[in-house]
1. Output the label of whichever structure in P, Q has the greatest value of FRET efficiency 1/(1 + (r/R0)^6) of positions 85 and 101 (r between Cβ atoms, R0 = 35 Å, to 0.05).
2. State the single structure among P, Q that was used to calculate P(r) over Cα pairs in 10 Å bins from 0, in percent, giving 12, 44, 34, 9, 1.
3. If you work out distance in nm of label points 7 Å out along Cα→Cβ at positions 21 and 77 for P, Q, which one comes out largest?
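What follows is calculated from the coordinates using simple rules that are stated; it is not laboratory data. Since this is a predicted model, take the numbers as computed values, not measurements. Cβ atoms are built from the backbone, for glycine too; each structure is taken alone.
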Structure P
Amino acid sequence: MSNYFELRPEVPGELGPDTIMDTSVHPPKVSNFHFIFDGWLGDHLVECFPCFLVARSLGGSFEEAGLTGFVLDEVAIERDEQLDEFEPALKIPEFLWLKISGEIDRDDFFITEKHYLGVSKRALDIIRRTSPSFLTFKQR
């Protein structure tokens with residue numbers, strides 16, 4: 001894929017204590033993902049290195065379009081106490097773990113050499129339909 005896009009999604013929280021991660025490799029390999037939202041600015045694709053999360057509706061759009069290089073899986077989600085205190089009315093949609101399994105030049109989703117999320121133009125077009133406010137990307 002001579003043309004792809006390197007994405008840098010919103011980071012609305014942190015790994016939770018129930019995350020199981022092998023840090024003997026880089027990037028670390030996560031076998032159980034627990035995520036704690038400490039805010040959320042509205043994007044449907046977010047990250048917390050080395051993992052990505054996608055709103056269920058956007059993940060469904062990826063599947064409907066036949067995009068490749070990812071698997072959707074469950075993630076344990078919770079809200080930080082301060083988020084509940086300062087923004088109790090904030091509704092966060094259901095998120096899934098977007099496990100990236102693809103390869104550059106073959107799939108729509110892959111991890112770049114610098115450990116960013118790489119996507120095809122087809123994938124970026126679907127993501128952009130959700131009007132992300134904090135996603136940045138560069139064409140490579």
Structure Q
Amino acid sequence: MPKVGVFASVIDEEDRILCVKINYGSGNWTLPGGHLEKNESPIDGVKREVYEETGFLVEIDYLISLYSAPEKDDLVLLFKARIIQKAEFVPNGEIEQIAFFDKGDLPKEMHPWNMKRIYDAFNDKVSNLHIFK
């Protein structure tokens with residue numbers, strides 16, 4: 001059974017996307033999100049992950065796309081989300097930093113698959129399926 005990841009595209013009023021810098025593994029920047037917990041819906045999971053990683057409460061607008069990496073037994077759902085309540089970010093064991101980035105000024109420390117997801121979000125993709133090989 002594949003692991004299911006849920007991530008959020010949160011674009012602010014200045015057309016910048018919210019990214020988080022992780023404290024583990026590659027230490028790269030990524031979108032806020034993570035894996036679903038047992039008996040958790042994708043919507044509840046992505047809201048929980050955004051809150052845990054940023055302190056922001058979000059509402060989900062729609063599914064942007066599905067991404068599959070069969071060799072990693074991984075399935076990722078990317079949702080368009082909007083902030084309904086901000087909080088002050090406090091670094092923790094999982095997330096070192098959060099920031100909003102312009103489309104043309106994304107961090108270099110980011111996996112190409114995350115770049116693809118970000119470009120899909122900026123290009124207003126809706127409900128696509130992309131298989132990484």
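1. Checked P, Q; max of FRET efficiency 1/(1 + (r/R0)^6) of positions 85 and 101 (r between Cβ atoms, R0 = 35 Å, to 0.05) sits with Q.
2. P
3. Going through P, Q one by one, distance in nm of label points 7 Å out along Cα→Cβ at positions 21 and 77 peaks for structure Q.
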